[in-house]
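These are the structures in question, set out in turn.
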Structure P
Amino acid sequence: MKKKKEKRPNFSRSHTQYIKKLKKDKFTIIFFRIFILIAFLGLWELLAYCKVIDPFFISSPSRIFLQIGELAKNGTLISHTLITLYETLLGFAIATILGYLIAILLWWNEKVRKIFEPYIVVLNSLPKIALGPVIILWVGAGTSAIVLMCVLICIIITTMSMLSAFMSVEEGKILLLKSMHASKFQILKKLILPNSMPEFISVLKINVGMSWVGSIMGEYLTSKAGLGYLIVYGGQIFKIDLVMSATVILCILAFGMYYLVSLLERRYRK
């Protein structure tokens, strides 16, 4: 028996051109992202080499690279990086989950929402760094204080953003489900949560940045290890290469987390 040849779909010329344009635009975006980064690093290195800028105060890409190599060689790079990464991921997870659950609770009970909404707004405007000494007194110095600082920075944003997404669902759709005798839990499961997924992904993107801010702020206040500790220590001994190296590593880790969230976003859109 001869196998039948699979027929390939015949796309119109305009559709083919559109696909080519999308691929071209994607390539252009990636190219310029890489080009800008290389150009920035190259210009920075050139200005430092020509003594237009003082490497002692601003460092340079080559000095940062050598410093990272030195940290990797003596084994401190991995240990400090893992400590900060653990604190950030833990704070990120706790804040996101708790904020999401609190938003559901506030949506579920209108009275509770009206009672606590002003307090949430006030807490959001409060500078969290001011609570640093209090946090240390509550949970002690160390990892617990750093994670709590990270949670406090992220949880209010998560709660307010998700509550806004829940409340923005069209009232007509809710009334339609109620007319079909849907329970409040069914409305939440079938309508509210699915409709809020784009906002949830946006919250994850925001929390990626805010969780790193929280963990580094916590390490500024109380830490004997971590990337934030390296930044503080490098500043105290005027070793800018160490400060910039820790900052570069932070940028790489933050980009990695953001990329994972972007993968989740692409999967959701499919």
Structure Q
Amino acid sequence: MSLLGSHISSAGGLRRAIGRAEALGCEAMQIFTRNPLQWRGKNLTDAELDAFRRALLGSSITRVISHASYLINMAAEDSVRRMSVDAAICEIERCHQLGIDSVVIHPGSSKGGSRRDALSRLVESLDEILDRTRDTTVSVLLETMAGQGGTLGSSVDEIASVLDRQGWDRRLGICADLCHLFGAGLDIRTEGGYSRLVSSLAKHVGLERIGCWHMSDNKGTLGSSADRHAHIGEGEIGAVPFGMLVSDERFADIPAILETPKDGIGDEGNLALLRKLRGRP
């Protein structure tokens, strides 16, 4: 069964995120290791690295996932691509120092240009990123996207084509986001819909490539390309696929990370619902 968790604030220092996650009863967590709206973050001191590693070792948190900067666009065609590659490499090295084994990165956007060319640039960027971080064991997880504008990675087939063209590096996987997949047009609202999703992932990507799930309902309608996060069961998706996922033995030990709103029932309420759907605390 999936490891339940949430995206946790690291305000006040990365080690504080671990205490916040434990207070919620998380089994896994996702964090920003630095400001996601800046290209560069300050280097972590030896003391900060040691404090985080010690806190994690002494906690009940099984897995930590990093989410890379929102500014990164590995498919850009100008200096932004160069900055994106460097930022991704920096994040991977940062995760390596912290003992974090996976980083979620958005595939990028064509920005209205040729989608084919943008996909080629994405593959080239991934080649460089993975090659230059070959001395680490940190995995890159490409997040499935809702498809707004020229955003890449809005279908399982497209993600699979990137993996295929890149050469199926063992350190390259995916983060499957249910909110985004629904926005991109994949109907997962029923048990049959969930089963078709998993079958598609198994066929085109391989279930072993799924390193993380993002868990959020969607206020937008099916195929609207909307990325409007909602509490589990309070959007257009409903609770069914979330319950199927968290109780699916094929995804045992894979983090299922909440990216739901922090207001209302918040993380506490959403985690309580997922535990109930999973059938055990």
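FYI, it's all coordinate maths here, none of it is from the lab. Remember, predicted model here, so these are calculated numbers, not experimental data. Cβ atoms are built from the backbone, for glycine too; each structure is taken alone.
Okay, here's what the table says:
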| quantity | calculated |
| --- | --- |
| Answer label among P, Q for the case where helix-only ellipticity at 222 nm (-39500 (n - 2.57) for each DSSP H run of 4 or more, over all residues; to 500), calculated from the coordinates, equals -12500 | Q |
| Computed 1, 5, 9, 11, 12, 12, 11, 10, 9, 7, 5, 4, 2, 1, 0, 0, 0 for P(r) over Cα pairs in 5 Å bins from 0, in percent - originating structure among P, Q | P |
| Top of P, Q by relative contact order in percent (Cα under 8 Å, 6 or more apart), largest first | P |
| Distance in nm of label points 7 Å out along Cα→Cβ at positions 122 and 242 - highest-scoring structure of P, Q | P |
| Value 20.4, calculated as mean count of other Cβ atoms within 10 Å over residues 146-153, assigned to which of P, Q | Q |
| Value 2.0, calculated as distance in nm of label points 7 Å out along Cα→Cβ at positions 170 and 186, assigned to which of P, Q | P |
| Structure responsible for 0.65, with FRET efficiency 1/(1 + (r/R0)^6) of positions 34 and 154 (r between Cβ atoms, R0 = 30 Å, to 0.05) calculated and labels P, Q on offer | Q |
